[in-house]
Every structure is written in structure tokens, then in C-alpha cells.
1. Using helix-only ellipticity at 222 nm (-39500 (n - 2.57) for each DSSP H run of 4 or more, over all residues; to 500) as the calculated read-out, with -500 as its value, let me know the right label among P, Q, R.
2. Please state which of the structures P, Q, R yields 43 when relative contact order in percent (Cα under 8 Å, 6 or more apart) is computed from it.
3. I have 0.95 for FRET efficiency 1/(1 + (r/R0)^6) of positions 46 and 94 (r between Cβ atoms, R0 = 30 Å, to 0.05), calculated from one of the structures P, Q, R. Which structure is it?
4. Quick check: 12.6, 41 is what I get for Rg and Dmax of the Cα atoms in Å, for residues 22-77 alone, calculated from one of P, Q, R. Which structure matches?
5. Supply the structure label, taken from P, Q, R, corresponding to Cα Rg over 2.2 N^0.38 Å with the calculated value 1.08.
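Quick note: the coordinates plus some simple rules give every number you see, no bench work behind them. Quantities reported herein were computed from a predicted structural model and do not represent experimental measurements. Cβ atoms are built from the backbone, for glycine too; each structure is taken alone.
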Structure P
Amino acid sequence: MEFIEKHSSVRGKAVITVVCGKYKKEFQVTVWEKFLPDWVAGEYITAPYTNSGKTGLSVDISTSGKRALSYPYTDQKGIKLAAGETLTVSCDDTYEVQNYYVIIPGNTDLQYTTVMHNGNPWMVVDPDAGGSTSTETPFDKANVSYTAEEECYIALMIRRKANNNDFDSEELSALSSHVVCKINP
């Protein structure tokens, strides 16, 4: 028996072919991507805000770390979805998704700026170029999914179910073994 695998290193459809003598069978499968966000500790994400006619997210990481945040700015890997792709987030019994934010860049690149009065990172999009942000509240669920209608980025806010202590660097580095993010084409 011979296995012939045709695949790509990116998410999408793949064909697996099995050959046994004169018999041949092809199987079409969907390849998920397990996404490993760069988690940071912060108190909150707010969206949308308006700054000089543009809108975006404000993320406070300067006060305390009572939430684990994943958000796209210049130093982070953003969770980017193409139109029609679905992000699925599954938490174990320790964590839950408190909120997630959909950031649509429009036809311009995402911009990053810093609010000078407190040093918080802000993600900025230009509504004149079709950009927008929206807040989605899944009501503290362990499992959440979002299907993109158009190209977008997702910012996640994860919190513990039990205690309200700050996240430390060790817990943040282990978070992806408790919170699994998958992207399905």
C-alpha cells in the first residue's frame, strides 16, 4: 500500500491519495491552522474609540494584568482572517473568552500608535478607507467561533473563571495549551 500526500504548509484543502495495487482512492480534507497568539497581560480592551477622525482599539497593559490579551499591533502576531475563514477558540475549564473584537482595516494597512498620557497601545483604522472595529461579547464562554465576512483581524480577551489575580509571564507562555485557537478555511 502506498500513501501519496499532496499538501500545502498553509491552511486550506488538501488531497490524500491511497494506492494499493490497481486500486486508488483520494480523500479531500480540510487543513486547520492552530494559531498561537502572543499573549500579553492587560486590564481591558475598549473599542471602538475615535482619534483624529479614525477609529480603533485601546488596550490598557499599563495598570495590571488581570486579562490575557491577544491583539494585532506592530509587535504582535495578529489573528488575521480572510473572508469566509472561521476562528474557533476553545478554552479548558480554567479560562473563558470574555470578549473579542473584530478589526477591519479596509483598503489601508493597520496603523499603530501610542496614547501618550498613559502609554497604552492603540490600533487605528481609517473609516474613510472602509476600516472599522466592533465589539463582540460572547458572555464569558469557553467556546467561541467567528466567521469573517471580509478580511479582518481578531483581538481576544481571555480571563480566568476562578480568581482575579494578575497573569504572570509563566502563565502567559503556557496559555496556548489551555486556550486553543484554530483557523478553518
Structure Q
Amino acid sequence: MTEVIADVKNKIRDVVDFPKKGIIFRDITTALKDAETLKIMIDYLCEQYKDVKIDYIAGIESRGFIFGMPMAYKLNAGFVPIRKPNKLPAETYSQEYELEYGTDKIEVHKDAFPEGANVLIVDDLLATGGTAEAACKLVKKTGANLVGIAFLIELCDLNGREKLDGNGKIVSMLKY
């Protein structure tokens, strides 16, 4: 499996000094455009949760949608988007979170999940953990049961995983 993970990691393009000087941006578009690599990424993440009862995948805008939809299909679960403000048409819960410079927020429909439903959150990247932590709080506000969080990439030096303790099974395929 480590060889497969290394092959996927080799498909991720490093863009130096983007979006600002000193940052190495992990560009997944080079991996997404390769059909076999995309299949490997989706299959890997689904395999990690094959023994977990999942009723819904909650994908965080926007790259969580990319991985969340096919995972929902493969895991026979529904899909619910967690969106940026003012993108959802019905009544929502909102959750603010800290950014490097200021705050932002995400939202989910209040009726997104039935009470007690098992929800897996999916996003492409775990960095500082702020967005994922906010998504966890949103899922819990609905009365659903959070069973875990799946990421394609984890930037380990930023310690985002520490903010997510107690939120079920946390998986990241690629660690930098």
C-alpha cells in the first residue's frame, strides 16, 4: 500500500510561493485529471470506512464535494454539502471559524440529517483544522452522530488533527 500512496503523492504538484511567499501549495488537480489516480484516492478513503455505518457524507465546499460525492455513491450513503455563507436556500446553521487573518463561516441546512444519523465529513485538506472543526460543530448542531473525518492530504506541521480529537475516525491518505 505504501507504494500506491507514494505513486499518488507523486501525482500531486507542488506550487512554491502560492498563494503567497513561503507557502508550498499542494495542487491536487494534477492527480484528479488522471483517472486511475482518482479511482485509487476514492477507493482508499472508502476502504478506511468500510466497517463504519455511514448514512451521509458531508462534503466541505468545494473540494470536499469532489471526494464526497463518489464516496457517498460507493458507501451507499446520501450526500450533504457544507457550504460557504448564503449559498444554501433553506434555513441553515452557521459556524464561524478562525483564519490566519480574520474569520470565515460555513453553513449546513438545519434539516440536512435526521437526528442520530451517522455522518462522515470529507474534505481534501487538513491544515490548521479550523474548517473541519467548524464542520464537526455543524453536524453536531443538527443532532446527527459524527463518525469521522476523511481527508486526502494532511499538513502535519500545522497540527490541525489536534483540534479534531473526539470526532470519530480521522483518516488522511497523504501526509506532508
Structure R
Amino acid sequence: MKYLVHSKSKYKIIYALRTNHIIERQFVPLYLYLLLKDFKAFSIVTIVSLLFQFITIILIGKYTDKNIKKSNNLVTLIKISITSIYLFVKNKFIISLNKTISDNVSKVYETSIQTSIQNIIKESKDDNDLLSSVGQMSLCFAEVLIFFVLFIIAKFIGKNVFYLIFILSIISTITINFLIQKENKK
């Protein structure tokens, strides 16, 4: 707890920022369901998305292991583009298609970020078990705090809270990539 509260680790900040991606991933299905207003269409989109994930999982490691810096930049750009579609596009078909792409890219993004975090842990002088615990605790504390803030904001702005979730996710994506690039230069 002492390390968690007093350390200025970029690693801790990266984990806390990832909370916004987790919250986005949890709320995109609800956003899509509210948009489609059709359980059958929603179910089809979800099933197709899950089927495509099998292909993505097979392909994940082949690119991310070759060049971490390039893959992080590419995946970050794709993640920002996909999340931006939720903000600006109102066409139900495009948003449904985007959900399928988003689910698949999030697997690649998670792998890319995990690889970067593992590299930060390897190069750190701190105990690996300690850093792993600190990362998970940072994630949990940030998640509770951000959920609470979003809950209060949602009382005032209603469904527009989804847009706030997407904006936070975009900001987090950019910041995480920046922190990883900065950490890798050391």
C-alpha cells in the first residue's frame, strides 16, 4: 500500500488509465443494444463478433512480437479510430460493424499493451511480484473511482455518458502509448 500511494511510477499510471478501456469494453454492448433497439439484430452482431475473435486470437502474436514500438503505434492509431466512430457515426449498421472490429482489435491492443508492460517490469529495479500487485491494485482503485464519477455524471447527462466513456478511452489510449514510448527510451 505504501508503494502504491507514494510511488510516481509510469507503470502504475498506465494500469490506472487502462480502466477506461475496460469500462468502454463493458459499455459498448449496452450502447449498441440501446442504439439498435432490436434484440435479434444485437444478438447477431454479438455472435458474428465472437466468431471473428477466433481468427484474431490466432493472428495476434505474429506481428506484436516483431517490433513492439511500431505495433504499439499502429494498434493505438487503430484503437483511436475505432473508438472515434462511436462518437461521430450515427448509422446503426456501421456501428454494428465497428463493434465487431472493435472486439477483435481490443484483443490485439491488450496483447500489445501487456507486452509493453512486461518489458517495463523486466527493466525495472523493483520486485516483479510487487509491481504486478501494484498494477492490479491501481486498476481496481481507478475503476471504482471512475465508475463512481461516471455514475454521478450520468445522473445529469443521461445517455450522453457513453460519449464521455469513449472520449476517456481515446485520451487513455494516447496517454498510454506516450508513456510507453517515453519509458522505452530510458
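1. The value was obtained from structure P.
2. This value belongs to structure R.
3. Of the structures listed, the value fits R.
4. That value comes from structure Q.
5. Only structure R yields this read-out.
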